[in-house]
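Q: So, here's a batch of structures to check.
Laboratory data are not the source of any read-out in this text; all were calculated from the coordinates shown. Just so you know, these numbers come straight off a predicted model, no measurement behind them. Cβ atoms are built from the backbone, for glycine too; each structure is taken alone.
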Structure 1
Amino acid sequence: MLDDISRSILRYLQNDPTLAIPELADRVNLTAAQATRRLDKLTEEGIIKGQEAQINWEALGFTVQVSLRITLDKTATRAFDEFQAAAREIAEVLEIQTFLGRVDVRLSLVARDLNHYQQVYREQILTLPHIADIEALMTVSEVKRAEVLPI
């Protein structure tokens, strides 16, 4: 699927996504034009989805992180679609995942403090449609977070 050069490119980008193309090209023994073509191909194939900034939410004053595990009332025809559409509108919700099993959806959200979290929870989360059950898990510490795969 991938040759050694493409794997090297991906390894370098995982470690430093801000690496300039000439420097990346030099590290993998390509010209800048060849490296650009490789990057374009990896993007076209959907292997590279894009680059994004990782925000330190605590540094911006969002010190509370909560994971909400939600079971939906699946007797409603469009429960998943309506719930997801409404959840997307909550600014503090950073991630929405759906699952097979007892838990249907997980929302990951941030808040400035416990008072802010309570406000978001009461005024926005609890008003989401089709919730049958909800469990809140507050993050105490992040032990491991990795986006790097062994390529």
Structure 2
Amino acid sequence: MRGVRLLVAAGVVAELGDLTRFDHPRKLMSYLGLVPSEHSSGGKRHIGAITKCGNGRARRLLVEGAHSYRHAANISTELQKRQEGLPKQIVDIAWKAQLRLCKRYKKLINKGKHYNLVVTAIAREMIAYIWAIAKEVVLIPINPRLRLARVPA
């Protein structure tokens, strides 16, 4: 997936653990503090900045990864090499994410939104796609005393 290399992937997994423990990607977004705050009273509703609750390290990694979506969607040779050997379902999710997030980035920037707000919105959607990819991978024990391996579902 674009914006997710070794540092971001390892950091997110190290900070959050198993992403499949979240029932829905919105719960994961909320856990990371990437959802907008809300102040409501009576008929009034004010949507504010992100809540920033939860894991700040993982949130920072995702925001850094989201910067790569400012470029047009394409499969670079480096990304193609990283995708070799991956199941088609995972590659399809990653391509769908790249198309949507590049388009959304461009749309929000053209609308006049602040750069930081756009990157945070992209990071919020990026973690949803990462969650979807995590759902496609199943844990099986190699050696129960040592570790678990991830294999495609």
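Q: Give the label, chosen from 1, 2, of the structure having the highest value of volume of the Cα convex hull per residue in Å³.
A: Biggest value here belongs to 1.
Q: A value of 1.5 was derived for distance in nm of label points 7 Å out along Cα→Cβ at positions 28 and 44; which structure in 1, 2 was it taken from?
A: 1
Q: For FRET efficiency 1/(1 + (r/R0)^6) of positions 12 and 68 (r between Cβ atoms, R0 = 41 Å, to 0.05), which structure out of 1, 2 has the highest calculated value?
A: Greatest value across 1, 2: structure 2.
Q: A follow-up question, please. Comparing mean projected area of the Cα convex hull in nm², for residues 20-83 alone across 1, 2, which structure shows the greatest value?
A: Once mean projected area of the Cα convex hull in nm², for residues 20-83 alone is tallied for 1, 2, the winner is 1.
Q: Can you tell which of 1, 2 yields 3.5 when distance in nm of label points 7 Å out along Cα→Cβ at positions 60 and 132 is derived from it?
A: It must be structure 1, since only it matches.
Q: For distance in nm of label points 7 Å out along Cα→Cβ at positions 4 and 124, find whichever of 1, 2 sits highest and give me its label.
A: Top value of distance in nm of label points 7 Å out along Cα→Cβ at positions 4 and 124, among 1, 2, belongs to structure 1.
Q: Consider the structures 1, 2: one of them gives -9500 for helix-only ellipticity at 222 nm (-39500 (n - 2.57) for each DSSP H run of 4 or more, over all residues; to 500) as calculated from the coordinates. Say which.
A: 1
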